[in-house]
Structure I
Amino acid sequence: MHSRRTFLSAAALGAATLAAAPLIASAQTTPGDVLPTQGRRGASPLPTNPAGGRKYRPTARVGLGGAPLGNNWAVVTEDDAQATLEAAWDGGMRLFDTSPWYGLGRSERRFGHVLGQKPREEYVISSKVGRLLTATTETPKVSWKEPPPFAYRYDYSAAGTRRSVEDSLQRLGIDSLDIVLVHDLSPDNGDMGERWLEYFEQARTGAFPELTKMREEGLIKAWGMGVNTPDPAMRAIEVADPDIFLLACQYSLLDHAHALEHTFPHLATRGISVIVGSPLLAGFLAGRDRYLYGSQPVPPDSQRKRAQAEAIVRAHGVDLRTVALQFANAPEVVSAIVPGARNAEQVAANIESMSVAIPAGVWSDLRDAEIITAHAPVPGAG
């Protein structure tokens, strides 16, 4: 079924924008609230990747990001954490991304508590290297809520990389990782600043060849980088042979031109695929008033574009979260998206969004409003 194309004049769009802005912001007054899914929904399973290809790709195209279960925005109870992971499994998710950094080991332990009881061959799990955790009586000041008593230090050496993988396996309670990502080796990492280039050199001679060796030994299936800016990824492909990158906050409904024009083409020529991290911009595209993990105030232009996008999609009877998730999943170079969730309701909503038939007019109107670029890939019309 195709919805009637809705053309919004500048005046009408401005009026709609003003009407839309308070709705998306006020719909989530309690942490963990979920905006309702709108639009015609089918019973389609979550999308998957075909077998084959030059480099490893996970089968599942929609997974669960693990930062919220490390208590990044608010404390998540153990019951809620378990329910979140069980809802992901029951809904068909078979890709799970976590890290030692997420909650100083808490996210990995929670993932392992649930996934350790599932058939290991039925899911893909990725974790990260670059920080080693050690017990301490004085937990460092971190953004994670109620962190456990662990300190961290950066180590991108070969020995540090192998130890990090072994530590992750112990916290997860499993015998193997599928994907290992070199984490936060990026100029936006406030702990590093300009020193990220020094750490990159350590990774070039340490982590990169060690992960390649582990892949050749069959200990892992793939490795790459998990970063929030493109420059480290571009440097890595010039000095090493990675398989897959997790790029967070670099490809979204509101911000994608640079990735489409520069990052993605370079990766595609080498057969490297992208896992899109934070496709909802840390919840911003699901109604939260935070942006890029809260590391900066919400830019006024992003507020404006979100309100415009909300007005457009609502005119077609669909919701912004659904449109944003399906948009992030559309490019051929993208092998998966991993939106985070902190409760079972959020997971269920993300899964439900992937089965909504989005009218073609949504994409046409978003292009007309210059929310998405003219050549941005979009999913098939509903």
Structure II
Amino acid sequence: MGGMVLLGVVFIGFPALARWGANRWRTLEWVSPIVMAYLVGIAIGNLFDVDTDFSTSVSEAMVLLAIPLLLFSTDMRKWLRIARPAMISFGLAAVSVMAVSGVTAFLLADRNAETWKMAGMTVGVYTGGTPNMSAIGVAVDVTDETFVLMNGADVVLSAVYLLFLMTIARRVLGRFLPPFDETGLNGDDGLAERAHFGARSVLASLGLAVLVGGAVAGVILAITGELPVAPVILGITTLGLAASFVPRIRALPGTYETGEYLLLVFAVAVGTLADVRELAGSFSDIFVFVAIVFVSAILLHYLLARLFRIDTDTVLITSTAAVFGPAFVGPVAAAIGNRAIIVSGLAAGVMGYAIGNYAGLAVAYLLQP
């Protein structure tokens, strides 16, 4: 119990320290508070014996609270201007992983009898996330060993890619992709009024977020008897956007800033779950297969985005949605400093949940011997 209390103090307290340091020293500002939070979490998780169930619960709770907070101040009319390129970019990401998985499975078919199943699962996980990979694995009756090894490979590769997204990705992609077009997005959106806020605003914001999350969870639990991730995130996103149409809620000071702070808490908590020791024991034919698909699909997405002239930030957020699902959209948007793309990323992530199983099963059965 004492360990969880101490861990909780670190989860909540370090983000404040990271923000203070970023405001005081330019080097830490360049690294960014969210990257510092993620790296400190990784260090804690690999140096100390951490209660992973507690870390998982905290990370999930922070995301569910942060999503509505980030959406309350959304101006939907402005977002519609950037919706089309985001959907195109996500479509390119889905096409990329389907093509790469199919080709890789065909070329490596003699290496593993379950290659066709693995192809379908990689399509599922890199369009809709782990829930889709699990569902497809059950549908094609993959062996437990293959599933465990694939999941381990995904954890290792995704951790490396997340670090890339949160640090140098924007600078790297900015060399060959156009910049994000902010025309029409920087008008009077109430930021001046929200620049100053106090404890009362924070508590009001958190209360609204809890109300949104509780309402969605209650309805879904009453209907299904359980709380599956995809419908919960879809419901919270929908209700959070609906609340943004209420002028008093949209103008409430501190909603976005409170959501950003919760994302820093999330980053510390999720960092403790990244076990770098898995890398040493995960190398296998299955790891090679997943790594080839992972890297090649991302690079093909970048190449297609260049051909379609999709901007850097949109490509990064839709790639995040495809690889990680909606939960990591907020942290990556915060890391690259663009709040305007959050709704696009969440929309793409929810779309991935919807199409991932269909796309994955289609590829698997097309490749079935």
Match the computed value 17.8 of mean count of other Cβ atoms within 10 Å over residues 239-246 to one of the structures I, II, and report its label.
II
Suppose you compute distance in nm of label points 7 Å out along Cα→Cβ at positions 271 and 343 for every structure in I, II: which one lands on 3.2?
II
Thinking of I, II, which structure, once distance in nm of label points 7 Å out along Cα→Cβ at positions 55 and 151 is computed, gives back 1.6?
II
Where is mean count of other Cβ atoms within 10 Å over residues 87-94 largest, in which of I, II?
II
One of I, II was used to compute helix-only ellipticity at 222 nm (-39500 (n - 2.57) for each DSSP H run of 4 or more, over all residues; to 500), and the result was -25500. Which label is that?
II
Work out which structure the value 24 belongs to, where relative contact order in percent (Cα under 8 Å, 6 or more apart) was derived from one of I, II.
I
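A short reminder: the numbers here are calculations on the coordinates, not readings from a lab. Keep in mind that this is a model prediction, so the values were computed, not measured. Cβ atoms are built from the backbone, for glycine too; each structure is taken alone.
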